[in-house]
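Below you'll find the structures, each written out as structure tokens.
Coordinate-derived values only; no laboratory data. Predicted model only: the values in this text are computed from it and were never measured. Cβ atoms are built from the backbone, for glycine too; each structure is taken alone.
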Structure I
Amino acid sequence: MASGRFTQLALYRRLLLQARPYWLHMVGTLLLNILAAPLALIMPLPMKLAVDSVLGSHPIPGFLRAVAPRSVQTSPTALLIFIAALLLAVALLRQIQGVLTWVLYTYTGEKLLQDFRAKLFRHVQRLSLSYHDSRGTSDSTYRIQYDAYCVQAVTLNGLIPMITSSFTLLGMVIVIARMDWQLALVALAVTPVLYLLSRMFREPLRMRWQEIKRLDSSAMSVVTEVLGAVRVVKAFGREEHEHARFLRQAAKRISGQVQVAFFQSGFELLVGMTTAAGTAAALVIGVMHVQSGLLTLGGLLIVMAYLAQLYSPLSTLSKLVTDLQSAMASAERAFALFDELPEVVERPDARALGRCAGVVVFDNVSFSYDGATPILQDVSFEVKAGSRVGISGTTGAGKTTLVSLLTRFYDPTAGRISLDGVDVRDYKLVDLRNQFAFVLQEPVLFSASIAENIAYARPGATPEEIVDAAQLADAHNFILGLPDGYRTAVGERGMRLSGGERQRISLARAFLKNAPILILDEPTSSVDVQTEAMQGRTCFLISHRPAALEDCDVHLVISNRRLVAASHTPDNSARDAQLVLRGSAASA
């Protein structure tokens, strides 16, 4: 087994499956890389010809006699010029091969990385809120942005060089064996040692890289937290404290990186000394063969040149096994994220839902985030369509959780929630959530224009519809007062606007969606629940301020995880059927 959840083979298999749409590109890159092997074999040839046939008296090889002009074969000067031209031609071919390989490699690598990141991003968005609540955003961001690189590192930087090096190695062994089989055996004698070294170092390196990835993610979480709460940090003068906290996390990462560098340097030292020992042994035997007449001096030079190139792919194959451990650690983290399953899932036979009437029923609903600590217990009530429901209670009582269950951001641990008489778990998720429009306590705006933020609920909305929604939210006048009006950029998270202005934009976005159920979490004091935009739809208003709920048809009070009280407004006795309690609360 590997050091983590996955075996090495399982990780390779899953990475190759991710790269399957680009196999043709990878094959092209592989073929171009393989082309480098014969070019590498030809490179030392001009040196041999110059030593043996120009400086010495040996005839040129038979394959050259078949293609070289007779003048070249009879004149040392012409032969030297021919050798120089051959050297330039081979160099040109190697440069062309290098350019083509690099361009195709870059395109394929970037497409692989983009697609893998996109798949991770899509999957993270589909995970339940409970996952994001427990893990935060920094770890997922790190896996998408940095760990995703593993697909490029393993396939293009690992698999292709591994195959290419194998072809080069095979070619070098064949050539050396044809010239001197004893030298070939001596050269290959180091192979078992290199294999054992790579096996010995692989697992420890992977475990160390896993720890470095974890520390990297922790350091990123500090940055994300601080920048996301920079106003709080400044308000309490904690800049130096946060700086020191970041440095502590970064220092741990440096320590881990130094350990990896030391460990990997030790491996490379052993590889280098092993190949040096093989080269020394081959040199001794080669010189003895020259002295005995079994090998020419030019032959020895070309064998030693090939031997250097032979050890290059051998070293590459050995080092790839350890160099890839960083990528394998990232792959394990990325696939661990892929293997996270949403807690809120759509049933295979889920029902479609057009536009609901807005009848909501909670039937003995209980919920816990961790399965141990209850947040809501035995909550039961019924709300008729078109009701305006106020929800109040102390901080942490479970008010926002209540509506989060209704929208299936979470599923109840017990009980049943129905919409128009159907369990919300029986609806298609997209259809269900299209029934709701939200205005959150902390309004969320995107780094775009005001018009784009309002139209986020309905991307195809016309400018007139956007203006109408802004007027209903009482945002039109302040928008017109801005330098660029509806084209004004709101900045990251809308921070160029005030809190009240951000909520007005968020309210306009909700009105534009025109969903049958509207949820307002801590709306501003100027929001009028009697406004035209709220007529004919079921509305849930969550607030700590009793005055904000005065115009609601019914009022739910949550305390100690339970629905403890419910009441109708005194002047709305005609709507007594709007709320039906189911034994979990006392009617006030």
Structure II
Amino acid sequence: MRKIKIWFSIIIGVFLYLSIGLLSPAFADSNFITGYNIVYTAQNNGITHVDITGTLTNKITQKYATSMSMKFDFAQMNNILASDKLGKIKYSTKVIDSETTVIMPFNYRIAGAGKQMTFRLSFDTPNILQKEGNIWEMNIPAMDGQQNFSDLTIKINVPVTFGLPSIVKPFITNNALIFTKSDLKSSGISISFGTQQTYVYKLTYHLKNTNVFPIKTEIALPPTTNYQTVVLKSLSPVPQNVSLDTDGNWIAQYYLLPSQHVNVLAQGNILVSNKPNPEILTSAERSQDLEAQPYWEANNSQLLQKANELKTPEAIYNFVVGYLHYDFKRINNNEPRLGAASVYNNPRSAVCLEFTDLFIAMARAANIPAREVDGYAYTQNTKDRPLSYVKDILHAWPEYYDDQKHTWIMVDPTWGNTTHGIDYFHQLDFDHVAFVVKGADSTYPLPAGTYKTQSDQNTKDISVSFSPPVQLPLEQFSFSPVTSTTYFAGLPMQGQIQVTNSGQIMTSEHKVIITSLILSPGSQELDLKPIPPYGTIQDNFNFNGVPFLTNRTYPFTIQLTGRTITGYIVTAPFVLTKELIIGGFFFVLLTIVIFIITREARRLPISR
């Protein structure tokens, strides 16, 4: 979403009640009260018809308007019509650097305090309405100085095929899409139609072992979150395992041989919603997401004092948006990350990481759980919506935990600042795709695009684009029991259930039911945590011991999502095995050594 400004100027004449007549024209719109009624009508072909009705009211007697110019940040304006009460206006246009200026000399003059002049301007443009993937987006101009207008009403008309809007900025309560001056203030309008955006992604991770011994390393894959569902269609080479960390990231583990260089390729789809799913925050997670971290100095005295004044996430967001200044020079200079405390004292040199760091640190200082999200963000205008995390067009933004909604809420103070007030707090958009979430650590894990060796610095490792809607695949997994060959009768028996996600999406939480007709307990339940694609987890189950002299095989069943498999527990009386004999020998030998050392120690003299 971008913000487009409309600048205007009024050429006036000075009328004096003297015989000398008119003086030279001058620029002075402060001599008039301005009001506008604007209708934007969207069409299925992506063209928006704009109809502007403006009124100019003289504030003083001696001056009147002779001409008006309006500058639009539109590269294309077609079918322009201008008129006043005497008919068509012979307008002219100038196009400079994708900005179009329409100059309208009025057909008549009105002098006198309180006198009004009305004019109309209409045109068609493709620069307001865009079809981005599955979403129609309208980005409506903000007029320069519109908060000072006497009146401003904007009405939006869209085809019925668009359906109801899913995102409206600024937020209004009416469904007619009518905005007033009090709704807009100094903001433009952004409206999205659709419920879900779908992306296709292709990510490359460059791994290299520079050691002379094997190492274990890991990468972070785009995870399923409360805003997005990830379909991992392929991951090559196949990792040792993929697990969840405490922030819900998908961590893929690889073993590299000495000097081995591996390029990991991940491909799939990401389905993004603008409405977050509920997510319960545990006490341990809350504690983690309130801690001070490097770059999130929540215990800094200045930040603590300011956070205690602001108190709420919205107040902190508004403060960060208004306090920091985006520094476009830092994008190409590869300057180090400043962190919250540093940028608080140097607010004129911030990029997205500093906006994020300051929000998180102040939220945590105000006892609001907060964390960082790094990933891809779609933008058409990098001046209004800049990307500045790393070379591979990444972005960073924060999220906070809402205790009333019981979920994480993503916000973007960077774009709230660079778009001059577009609301990225109450509603985000369909344009933010999470690659990693950082709550436990402010510097780890690293997102895709940052896994580069020296020879890969100039490669493009991130490819994300819109895709048609995809059918979400079903969960797929295999499971099996893992038990010892033989259990000694009379002792408790522990086994494991091993579950592997063989599908393309993360599995849900499930109940595992283990039953036995003979062993006790006869029934037990395990809570199976979500498993990412290519991931495997194990969970323990236990049976009580059986009589000492029992030599028997006991069947038991494992039930998971309607599927049942049978496992076996084999028990035997206590017998000597080769392992026991060797273990016993070393136990006896150790006992003898300890006895000798203890006896000799008793003979040593004690110094007093």
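Tabulated values for the structure
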quantity	calculated
For -4000 (helix-only ellipticity at 222 nm (-39500 (n - 2.57) for each DSSP H run of 4 or more, over all residues; to 500), calculated) the corresponding structure among I, II	II
Which of I, II leads on distance in nm of label points 7 Å out along Cα→Cβ at positions 284 and 300, largest value	II
Among I, II, structure where relative contact order in percent (Cα under 8 Å, 6 or more apart) as derived comes to 11	II
Test item: FRET efficiency 1/(1 + (r/R0)^6) of positions 332 and 460 (r between Cβ atoms, R0 = 35 Å, to 0.05) calculated as 1.00, pick one of I, II	II
At a computed 21.2 (mean count of other Cβ atoms within 10 Å over residues 132-139), which of I, II	II
For mean projected area of the Cα convex hull in nm² computed as 37.6, the structure of I, II it came from	I
